1. Kindly point out which one of I, II the value 14.6 was derived from, the read-out being Kirkwood radius over Cα pairs in Å, for residues 141-204 alone.
2. Output the label of whichever structure in I, II has the greatest value of distance in nm of label points 7 Å out along Cα→Cβ at positions 221 and 277.
3. Tell me which of I, II gives 0.45 when you compute FRET efficiency 1/(1 + (r/R0)^6) of positions 5 and 69 (r between Cβ atoms, R0 = 30 Å, to 0.05).
4. Who wins on Kirkwood radius over Cα pairs in Å among I, II, i.e. which is largest?
Structure I
Amino acid sequence: MLAALAARQRRLSPKYFYDEAGSALFDLICDLPEYYPTRTELALLSNHAGEIARHMGPNAEIVEFGAGSLRKIRLLLDAMDQPLRYLPIDISGAHLATSAARLQADYPGLGVVPVVADYTRAFQLPSKVPGGGRRIGFFPGSTLGNLSQAGALRFLKQAARLLRGGALLVGVDLVKAPSTLHAAYNDSRGVTAAFNLNVLERANRELDADFNVSQFAHSAFYNAPLQRIEMHLMSRRAQQVHVCGESFSFAEGETLHTENSHKFTVEGLRALAVQAGFRPGPAWTDPQKLFSLHWLRAPF
């Protein structure tokens, strides 16, 4: 946070959205009528779960990056041939523990091993179970689009190493009409705005900050040349903010850039995967071409 506020173009990583309150707000976003990605991806997973499970093979181990509420993995687990172990990875330990315990209760024969980690940085996975099947990565929700182009490539290269001999199933949002995108990130109930503003509430709770949250406004728009949604927090007036004992000035209209959500074409994602060392397999899209799922084979 201090580095972000001191920069000329103030930009904060979206991973800081996901404390317990932020994770709960994002779960609400996923059920909003304007927010098409979650329901579209769920439909794709439901319609193609059997085919995806055949690609996974028996006794597979699933590694989910940015696991959240563990809602989507259930569609795959129900279709799989004797899944051996599930490793959900998330930066929000409290939220992950609650979700993992609930999943374990519903799937008592499955080994559930939560991993609290920042998957955008180097981390270690538990050793594979001897005699088990392939290790399959699962990265839904178009979370890949929250990373910079360089960051997305770095993540995919790391995933290719972690999943060696297996595969990655990744969901990405597709380029589409700006009006559809605008509505998805500016919902009528203001849940996305609350999610965005919660990062300031979190700074107040955890960093001895004094953000006057009511003096910042949620701003989200589609940057067509860069094919991405940008989310910002705009200062409504000139003001001073203190964080960890340091003072920062905001001019009226100045913003803190909190998130990018890049949109992809099918061919663009496949080209990025090849650059990272994967071999693209099947890709599934909905009839409206809103969203896509990609099966990417990891190197041996």
Structure II
Amino acid sequence: MASLDQLSAFVIAAEQGSFSAAARNLGKAQSAVSTAINNLELDTGVELFDRSSRNPVLTVQGEALLAYAKTVLQSQHEFMVHALSLSHSEESKLCLAIEQSISGRSVLSLLHEFEKRYPHIELELLDPGSSDVAELIRTNRADIGLMLEREIYPQGFSFSGVGYSSLIPVCHHQHPLVSEQPLTHARLRNHRQLVTRSIDLEDRSHERHMFSPKVWLSESPYIILELLCNGMGWAFLHEAVVREKLDSGELVALKLSYQQTDILQGVDVVWTENRQLGPAGSWLQEQLMALEIGVK
């Protein structure tokens, strides 16, 4: 039966392109890596590498088995992380990051239960701007995040969809756009658009809903909200941010001639596989994954 050491040598050698590079990566002698791969080939009866050239090259059979080997090693890593979290005593601190465009009310009942179960744990709540939760998780500043979905997460991230949020085009009730409805792209482009964006300048996800050449940008949807209430432009904001102002009549939800249905964006719970959670963190993660945000 293939051992984990054999599978690890196989995967690293395939990724590094040589047995010597794999040995350096694993901190072992090259002979140990070669022996592990040779034994794996004997155990499976499959030639994994073509050794006829200077550097070993995966055979067709080796290519086919590589993904399975990676899956086995990943499962072993997840098993050890989970086992370590169970063996450790209860953590003393925990940090949850909730993106500003997501209502904190969605987790209030959960936090009440957390307080009862783990009264001695120091809980820190962060409210980063657009797309910045992922960076807090990546740098270990936060343990768990609740954020609007991204098309691609950094390597090592895990996520679970827990609902959706409606993105609503809005402006002040006295803004000129109110009388021009239903609105075309051309009419939207004639007025300043207020746009939420990440503080990460490489993140350009905010451009998906940009129409006007005249823009002001902020990482905070609540700064955008204040500008809207002062008639400074129009914006796409999430329902959790604008609901109170819409209900009071201070802001108006705009009707778009080209958009007949709500614009929905998924909400994800995110965490990193490289950081173990203790009992309290594991409980909080499981409860967050059971949320149904925006589901009616």
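Since every read-out is calculated from the coordinates, none of them should be taken as a lab result. Given the structure is predicted, the values throughout are model-derived calculations rather than measurements. Cβ atoms are built from the backbone, for glycine too; each structure is taken alone.
1. So the calculation was done on I.
2. Looking at the calculated values, the largest one is I.
3. Source structure: I.
4. Largest calculated value belongs to II.
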